[in-house]
Structure formats: C-alpha cells, structure tokens
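Before anything else, here is the set of structures, which you'll find just below.
The numbers here are math on the coordinates, done by the rules we state, and not lab data. Keep in mind that what you see is a predicted model, and the values were worked out from it rather than measured. Cβ atoms are built from the backbone, for glycine too; each structure is taken alone.
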Structure 1
Amino acid sequence: MKNYLIFLLPLTILANSYFLAQCDSTIISGDYIISSNTTLSGSYYVTGNFEIQNNVVVSVQPYSSNSCGELRIYAQKISIYGTIDADGVGFPGGDGGVSSSSVLSATGDASALSGCSNDGSQGQIELVGGLKGSDGFGTGGGEQGDDGRTGSGPKQVCGTADDYFGMIGGSSGGSSGGGGSYGGLGENGGFGGDGANTYSSSNMTISNAFTVNAGYAKPGGFAGATYGSASLYDLSIGSGGAGAGGGGRSYSLGNTGGQGGSGGGLILLNSYDSLIVSGIYYFKW
C-alpha cells in the first residue's frame, strides 16, 4: 500500500505561462539520510529509506533559479524529523512599475515645472501618473494593475511684476497587481495612491488660469484564474502575483513599485512502506 503526503503551499503575496518546469530526477541506491542543512530540487527515487534528521532544514530550490520549484521524494520509508521549506519558490511575481518621468503641457510649457517658461504668460502643466507593473508568471498569475492618472495645474507666470505662482497637482501612483492563484483564488490588487493638491503659502498668489487637479487612484489588478485544487491529487506549483505600480510624482519622481510575490512550491512525499512526519513545517507568506 502506498502512502502519500502532499503539501500545496499558499501563495506568497501577489495569466501567462512562464517556462515549462525543468526538474531533474535523481536515483539513489540505498538510504538517503540528510544530517545538515541543504537545498534540493526535482525528484528523488530512493531504493531504501529517506530521512531528514532533527533540526535540519531542507530548502526547495526556487523556480527562478532552475525552472523547477518542486521536491518529490519516492522511497521505501520516509521519516521527516526536521523541516522542509518551500515558501515562495514557485512561479515568480511580475516586475514593479516605475514612476513616470513624463511632463506634458497643452500650452507648450512642460519645462516650467523646473524653470521659467514664456515669461509673463499663463500656462498649464500635466504630470503623468505612475506606471503599472507586469503580470505575475504561471497559469494563475496575478493581473497587472492600471497606470496612475495625471495631475495638472497652472505654471508660474514669472513676470517682473504681479507674478503668480504655479501649483500643479500631483499624479496618482499605479495600482497594485492582483495576487496569484492555485487551488484557491488570490486577492485583487489595491488602489494606487492619490496625488495631492494641498500647499502652504505666505503672501503668495496662485495663478487661477487653470484648475489644480490631483490625480486620483485607479483600482488594482484582478487575481489570477484558479487552477487545480487544494485537496485533489493534481500537483502544481503556485503562480506569482503581479508587480506593484510605480509611485505618482509631483516635482520629484515617486518610487518604483515592488515585485510581485512568488507562488508557493510543491512538496510530494510518496512512501511505499511508512511515512513519519514529526518535524516542524514553517511556511511564510
């Protein structure tokens, strides 16, 4: 009689295919006893017994390093007294978006953000919002969010007398990407940050030639489509979340968005005799 123990890890967080898994297979004659911390990847066919000793951590090699993200053990007897860690070793998350450096102007005064343009004249400036990140990898990879909205307002008139100061609302940040999925559905991404249109002044008059508009945030990306299940024997590694959007900007650029979280790895323990699991499993997400 065969005994199976299957671990399908939650996703780390955050639909396209990445690469097909390239998992190696290793045949070991006799027992395979692991007595010190190590990293394993792929399938191990052990003719004798497989054992992870107490206080020993076996880490599963990430998909990002060898296109696998799996650990499958086939042995006569399996004894796990230590720890197997496959947290965040599945399909990678998408890249984060950047803060846009683009400055636009309907009146041809884009340079007025950092200097004087068209002395004594009125003009308008627009700041482009933060850019969205990319989709997560894997069948259930999280979907990218949206680019942020522009902020706009009047430029400084910069006349020799009766000068009016400019006030440009900040653009909003790109929204967050959706979470990756597997047996369960990931979460949708959150809104990006709103731009600001507040200021403090002392004896200053703001030009009223154009309305001050701050960019307001858009909703985040959708979670990736579910595939497989958390209970049936349909093994796969988890998909990655989409990258976060880049920050909005005012005079200065915002920050680059973070990379989406990687999906969980896969662990399969298949014994032909007996299976003992008394170690501590920890999975962080």
Structure 2
Amino acid sequence: MVDRHGYPDGEVHEQPNFIIIGYGKLGGIELAHGSDLDLVFIHAATPMGNTQPQNDQQRSIENGTFYVRLGQKIIHILNTQTPSGQLYEVDMRLRPSGNSGMLVTSLTAFEKYQFESAWTWEHQALVRARAITGRPELMAQFTQLRSRVLGQSRDLDKLRHDVAEMREKMRSQLGSKKKEQAEGLFNLKQDSGGIVDIEFMVQYAVLAWASAHPSLLEFTDNIRILGGLAESGQLSAQEVNQLIEAYKAFRSLGHRLALQQLPGIVAGDQVESERRIVTQIWRRLLDSNATLETNDP
C-alpha cells in the first residue's frame, strides 16, 4: 500500500498507524476448533488527510481509503482457502454501527461512538476486546480507552435490565426449540444455564463493578475475570469456582463435538448439575425471571 500511495499523512513508520482489535473468542484468548475471528480495525491518521507520495509512480489517496483497502487485504488473506478449507472466517459486525459502519474507523471516532452511541451489548462485547497487533503506541491508547469506557459508573437497575433482555433475545433466537427441549437436549452455548449465561454474568459484573474495582479490567478472558471477582469480593470463592468448573466442562464437551464436526448439543442430564448451578447464580445476579423460563433445568 505504501509503495502505491505513500504514507498516510506523510508520516514514515516501520509499522502502520493502525491496529487490529480482537473481540469474542479471539479477544478472550479462547479460540476453539472452528472459531471465527471477530475483528475491529482502528487507525490514528488524520481522517480527512491524504497519503503523501514519495515519487511520481505513487498516487495520493485519502487516509481513510488507504486503511479501508489495507483492512480488505487483511481480510482476504485471513479468508484464504487451503486444502483443508477456509483458513478463518472473519466477522466485522462488532465495529461501530455494525455492517453499516466503516470497515476501518479512527480512534477518535471509535471513542466518540463508545461514549455517545454504543448500546449496552456493545460495551459487553468490549469487555472481551484486546489489541492484537499493530503500532504499540496506538495499542496502548486503545487499552486506556477501553478502561475508561468500561470503568464508567452505571445505573445498575438499567444495566441489569439491558443485559437480561439481550440474553433473552439471544436465547429465543439461538437456543433449543420446543421439540429439542421436549427431547431433553441442551445447547451448550445458548440454552439457559450454559456458556453464554456465564459470559453475560462476567460482562455484567465488569460493567457493574469496574468503577469501584479497576483490577477487573486487567484481563479479557472469562476465567481470569472470574478470579478477579473473587479477589474483589463481588462473588464468593465458591460461586467463582463453580462457574469456572461449569465453564470448563461445557467448553470441553464443545471442543470434542467440534472435532467430530457435530453441533454443540448434548443430553440435558449430562450436565444437569452444572446447569443448575449456573442458573442459580444467574438468578441471584440478574434477578430476571423472564430470562429463566426457557429450558430451565
């Protein structure tokens, strides 16, 4: 890109003024067999500036266009088809404004969006976000911005309502249907008492208590965040241990099924005790009976 167009703003750097943010399983250091890559691209060049050609063969373009094309090239490489299939499936829907937003956003625009326009579920997603690679200074700025966004004081009643409402929507759309429930089947990820319930409780806890306990912002993976909740006293050691063990059990089953190219669905009685524990803690934390009616063990 530089050979064709010169450097954005004419600033010559070994690394582009650009970073890749990992969300989801990538951000949470939990990539599994078949996981896609949830990515967000951020740059710090002047949004309305241009690249500065170094010779007559280079053609100046807007900085924003430069980084959009760079992002497209990265996605193309990650989507490479190999003899075993596609290398990775890339998901960019968590960027500001989703599919209707720019493929690459400036750090300034990202900050404005997070403080002024982002929904609660987008801040939940930010709990698991981390800078993967790119210019070190910009990665550090992103980490600081993440802490400021997540460390805000919040109305806990509204937060509890928003988290429980989004969870119910996901469960109704992605969880087991009535026929599967009647057959005693359990979706490890989406059903009540499963993986996403644990993830949502962790995200709720960070958004609720990080303003008083900034150490909760140090890590992006569920297990270490749960450990931080025990250290801060927001959850008991027993609850944390129970959630960690349930999370490990669900994920282990999911890994084995994925290696066999099978969906993450098991007999409900296979993980009955784990489901019950997760549901009980969910009820205590979020206290939303409406979210517990579907497939409640």
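Once distance in nm of label points 7 Å out along Cα→Cβ at positions 124 and 276 is calculated for all of 1, 2, which comes out largest? Largest value of distance in nm of label points 7 Å out along Cα→Cβ at positions 124 and 276: 1.
Using the calculated result 0.40 for FRET efficiency 1/(1 + (r/R0)^6) of positions 84 and 116 (r between Cβ atoms, R0 = 41 Å, to 0.05), pick out the matching structure from 1, 2. So the calculation was done on 2. Of the structures labelled 1, 2, which one yields 8, 24, 21, 15, 12, 9, 7, 4, 1, 0 when P(r) over Cα pairs in 10 Å bins from 0, in percent is computed from its coordinates? Only structure 1 yields this read-out. With distance in nm of label points 7 Å out along Cα→Cβ at positions 60 and 228 derived from the coordinates and found to be 0.7, which of 1, 2 does the value describe? Source structure: 1. Determine which structure produced the value 15.9 for mean count of other Cβ atoms within 10 Å over residues 132-139, calculated from the coordinates; the candidates are 1, 2. Only one of 1, 2 returns 15.9 for mean count of other Cβ atoms within 10 Å over residues 132-139, namely 2.
Name the one structure among 1, 2 that helix-only ellipticity at 222 nm (-39500 (n - 2.57) for each DSSP H run of 4 or more, over all residues; to 500) of 0 was derived from. Among 1, 2, the structure yielding 0 for helix-only ellipticity at 222 nm (-39500 (n - 2.57) for each DSSP H run of 4 or more, over all residues; to 500) is 1.
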